[in-house]
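Structures follow.
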Structure 1
Amino acid sequence: MKNKIQSLFLIATGVVILSSCEKVLDQKPQTSLDANTAYTTRQGVEAGLLGCYSALQSTSYYGLEYWALSDMYAGVITHTGTFPTYAQVNNKQILPDNTNTTNIWNQIYTGINRVNTVLVSASALTDPAFAKAQVTGEAKFLRALMYFDLLRAFGGSATGFGSGGRGLPVKTTPTLAPTDASAVALSSEADVWKLINADLDYAIANLTTSTTGRANVNAARALKARAALYVNDYATADAMATAVINALKGTGTGLAADYSTLWLTQNVKPESIFELQFDVNNTNSIAFYYFPTASGGRNEIGSSATLAAESALDKRKATNIRLMGTTNKTYKYSRIGGTDNVIIIRLAEMYLIRAEAKALAAAPDLAAAISDLNLIKARAGLANSIAVTQAEVLADIYQERYWEFAHEGHAFYDYKRTNRLATGFAAFSGSNAFRAVWPTPQREIINSNGLVTQVTGY
C-alpha cells in the first residue's frame with residue numbers, strides 16, 4: 001500500500017509539473033537578480049550597496065560569529081553549549097574543515113563580491129542624479145573592512161602583522177559567471193594592506209556624513225587609524241584617531257557619560273561611529289546564543305571566568321557580566337528578539353589607539369598617552385593610571401582595551417598584533433604558535449588546484 005501511494009503521488013506530481021512547466025519557465029526570480037541587468041540603473045546600484053551592508057549582518061560575520069569566536073579564542077567568551085566546532089575554537093584546536101570558520105571566510109568573500117559588483121556597475125553609470133563618489137566611497141570602505149577582517153583572522157603571523165606574514169586571495173572584480181570563478185593565488189600580506197589603505201584613502205577623500213548605520217568620513221578615518229596600529233604605523237594611527245576625536249568630541253570628550261547606555265539604547269552619538277543596524281525585519285541570533293534555555297536561548301556562549309574576575313570597582317563590569325541562571329552572560333546583547341545592534345567602531349577606541357600610538361612613537365609622549373588613557377579609566381570609575389615607564393603605560397592601555405571592548409571581538413587580535421599571544425596563552429607558544437593564524441578552509445585549498453596551500457602546522 002505504501003508503495004502504491006508513493007507511485008500515485010509521483011504520478012500526480014508529474015502531471016502538475018508537466019501542466020505548469022510553461023508558467024514556471026516564464027517566471028523571473030524574486031529574491032535575486034542578474035547583476036548584468038539589475039545594476040544598470042542608479043536605483044539598482046543603490047539597492048546593491050544596501051546588499052553589501054546586509055552581508056555584514058550574517059550570523060557568520062558581525063551577526064555573531066566573527067567577533068564572538070575571536071573573543072572565545074582570546075578567553076573573553078567561553079563555550080557553554082554543545083557545538084563541537086565552537087569547542088574547537090574554545091580549546092584553540094581549530095581544524096581546517098571547521099564549519100564556522102569556513103562560513104566566516106565564505107561570507108566575507110560573498111560581501112567582497114557584492115562590493116566588487118557595485119563598484120564595477122557604479123563606474124559605468126552616467127546618470128547625473130547618481131552620487132557616484134558617495135556610493136563608491138561607501139563600497140570601498142566596506143571592502144577595506146572586509147579584507148581587514150579576513151587578514152587579521154586568516155593572515156599575518158604569530159608575531160603580528162606588517163612583517164611579511166600570510167596574505168589572502170585578493171579579488172577586485174566581480175564573479176558573475178562560472179568563468180569568473182577560477183582560483184586565485186594568495187597575494188602577499190603587503191599587497192592586502194595596500195588595497196585596504198587605497199580603499200580607505202578613497203573613502204576618506206569622498207565621504208562626508210551619512211545616515212545612521214552607513215559609512216561616513218569619520219568611520220573611514222577610524223578604520224584607517226585601527227589598520228595603521230596593526231602595522232606599527234604610529235604616526236598615521238595618531239593622526240587619524242586625532243582627526244576623528246576632534247571632529248566628534250565637541251566641547252567635552254564625546255564619550256557617552258555612562259558606558260552601559262551604548263547598548264541599553266542604540267546609536268548613541270557621538271561615541272558610536274559605525275554601528276550595524278538590526279530591526280524586527282533584519283534580526284540576529286546574538287542574544288539567543290547567549291541566553292540560557294530557561295530564558296528562550298540556546299546557552300551556547302557566555303562570559304569567561306577571566307572576564308568575571310574584572311574588578312568590582314570597574315563600572316563596566318555590570319555591562320560585561322550578567323548573571324542569568326547559573327552562567328555569566330552580558331548586557332551588551334540583551335534583546336532576545338534579535339534586534340541588538342552591533343557597534344563596530346566607537347570613539348573610545350580612538351582615544352586608546354591614540355594613547356598607544358603616542359606611547360610607541362619614535363619620540364614617545366607618555367604624558368599625552370596617559371591623558372587619553374585616563375579618560376577611559378575615569379568613565380569606568382577607576383583611578384588615574386600610575387604608570388611611569390613606557391612598558392607600564394602600554395600594559396595599562398592593553399588592560400583597558402581588554403575590559404573596554406569585551407564581547408566586541410578585539411582581544412585576540414590585540415594579543416596577536418602586539419606579539420603577546422605566546423606569553424599570554426600556553427596554547428599559542430612553541431610548536432603551537434601557528435594557531436595564531438586561523439586555518440584557510442580546507443574546501444578553499446582543494447578547489448584552488450594547488451594555488452593556495454594551507455597554513456603551515458595545520
Structure 2
Amino acid sequence: MHTKKKPANITIVGAGLVGSLLSIYLAKRGYKVTVFERRMDMRKHVLGAGRSINLALSNRGIRALEEVGLAQQMKDNAVPMHGRMMHDLSGKLTYQPYGTAGQFINSISRTGLNMVLITEAEKHGVDFFFEYKCLDLDLAKTTLTFQNAGDIRHHTADLIIGSDGAFSAIRSAFQISDRFDYSQDYIEHGYKELRIPPGEAGEFLMEKNALHIWPRESFMLIALPNPDATFTCTLFFPFEGNVSFSKLSNDHEVQSFFEKYFPDAVKQMPTLLEDFRDNPTSSLVTMRCYPWVKHNTLLIGDASHAIVPFYGQGMNAGFEDCRVLNELLNQHEDDWGRVFPQFQKLRKPDTDAIAQLALDNFVEMRDLVGDPDFLLRKKIEAKLHELYPSAWVPLYSMVTFHDEIRYSEALEMSARQKEIMDRVMKTPSIESTWQSLDFAAIASQLKPLR
C-alpha cells in the first residue's frame with residue numbers, strides 16, 4: 001500500500017455475504033464505506049434460482065457474526081444439523097454425528113443472511129449502489145469505472161476491496177498486471193438444485209436436524225433442511241460420461257435415473273422434472289491467486305480463494321477473512337500499510353488448505369461414507385476423541401468446531417492422524433477387536449503442532 005495515512009473512504013465491490021459483512025466491520029471502525037453490486041437489490045427483487053439457497057454456518061462464521069452482533073439473529077433463523085444421514089440404494093439410513101454432544105452446524109438461507117447483512121450495514125451508514133457493473137479498475141489511481149443502465153460512472157476511493165466472487169472483475173485488473181499468479185481448476189462434476197416440499201400437514205418428510213446424503217461413488221445427492229420444512233437438494237454429477245448430465249436429456253431419462261439411484265428421495269420430489277428442467281446446471285471451480293494486494297486494492301473472499309462446497313466452509317472462510325482483517329486493524333491501529341501484506345501472508349496458507357480439504361471431502365462424501373473400513377476408522381477416531389479430547393481432535397471437528405485452529409494446522413494435523421490410523425487399521429481382526437485397542441498409546445503418537 002502506498003500510504004500509511006488512514007483512508008477516509010473505502011469502496012467495496014460486491015454486496016454478497018463477505019462484502020456486506022466486511023462493510024459492517026469497517027463502518028463500525030468509523031470508515032465511510034460505499035458498496036457497488038452488479039445485481040439487483042435482493043430485498044426488492046427475486047433473483048434467479050439455482051444457486052445454493054442455503055449454506056452450512058459453523059463456528060468460524062458464527063464467531064465473525066458475533067463480533068458484529070448478528071450471531072443470535074442468524075441462529076434463530078437456522079436449522080441445526082447434528083450429523084450426516086446416509087441413504088443407501090434400498091433406503092436404509094445410517095447416521096453419523098458430526099462431533100460430540102452439543103456440536104452442530106446450521107442450515108441457513110444464503111439470501112436471508114445476505115439481506116440481513118445489507119440492512120444491518122445500512123444502519124451503520126454504508127451506502128449501497130445496486131445494478132452497477134464494474135467495467136474497469138485503474139490500480140495505480142484507485143479509480144473504478146461502472147456501468148449503470150447505460151450510464152458510465154467513474155469513482156475514486158482511498159482504498160478498494162474486491163469481494164465480487166469467484167469471477168471477480170476486480171481480480172481481472174490484477175491478472176493483467178505484472179507478477180500475478182492465478183489458476184482455476186474445474187472438477188468434472190457440476191451441480192443442479194432440486195427440492196423436497198413439506199408434507200401435507202406442513203411437516204418435514206425426513207429427519208430435520210441432519211444433512212442428508214445419498215452417496216453413489218462417482219456422484220451424490222444431498223439435502224439441507226429449511227425452516228419452512230422444505231429441503232434444498234443438490235445433485236453433484238459429472239457433466240460427461242456414461243452416467244452424467246449429458247445422458248439425461250428428457251423427462252423419462254431423468255425419472256428413470258432418480259428411481260434407480262435415489263428411490264426413497266424421488267417419492268418425495270413431486271416437482272423433480274420441472275426443477276431439473278428449469279434450474280441451471282452449474283460448474284464447480286477452485287480458484288487460487290497471489291498476491292491479493294496491488295497498490296491500494298485488496299482481494300478478499302471468493303475473489304481471492306474460491307473453493308468447491310464439499311466442506312461447507314466457503315462462506316465460513318470468507319467470514320473468517322473479515323474477522324482476521326479486523327483483528328489485524330486492531331493490532332496495527334488501522335495502519336493499512338502494515339495490515340495488507342500481513343493479511344495476505346497469514347491467510348494464503350489457510351485458504352489453500354481449506355481448498356484442498358474441500359476437494360478431498362467430496363471423495364469422502366460421495367464414496368467413503370458407505371465404506372465399512374472408513375466407518376470403522378471413524379468409530380476409532382471418535383473413541384480417541386472421547387477418551388483424549390485435547391490430544392486427538394478429528395479433522396472435521398478441527399475445521400468445523402475449532403475456530404482457534406487454523407485451516408493449515410488442521411490439514412497438517414490430519415496428515416499425521418492418517419499415518420497413525422493407517423497403521424492401526426492393519427491390526428489383525430480389527431473389526432472385532434477395535435474396542436480393546438491401546439487408545440492411550442495411539443493418542444500419544446500424535447505430537448501437538450505448537
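Tabulated data
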| quantity | calculated |
| --- | --- |
| Among 1, 2, structure where distance in nm of label points 7 Å out along Cα→Cβ at positions 254 and 438 as derived comes to 5.9 | 2 |
| Which of 1, 2 leads on FRET efficiency 1/(1 + (r/R0)^6) of positions 214 and 350 (r between Cβ atoms, R0 = 25 Å, to 0.05), largest value | 1 |
| Which of 1, 2 leads on distance in nm of label points 7 Å out along Cα→Cβ at positions 294 and 326, largest value | 2 |
| Among 1, 2, which structure scores highest (criterion: mean count of other Cβ atoms within 10 Å over residues 142-149) | 1 |
| With helix-only ellipticity at 222 nm (-39500 (n - 2.57) for each DSSP H run of 4 or more, over all residues; to 500) derived as -15500, matching label from 1, 2 | 1 |
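All of the numbers you see were taken from the coordinates with simple rules; none came from a lab. Please read all numbers here as calculations on a predicted model, not as lab measurements. Cβ atoms are built from the backbone, for glycine too; each structure is taken alone.
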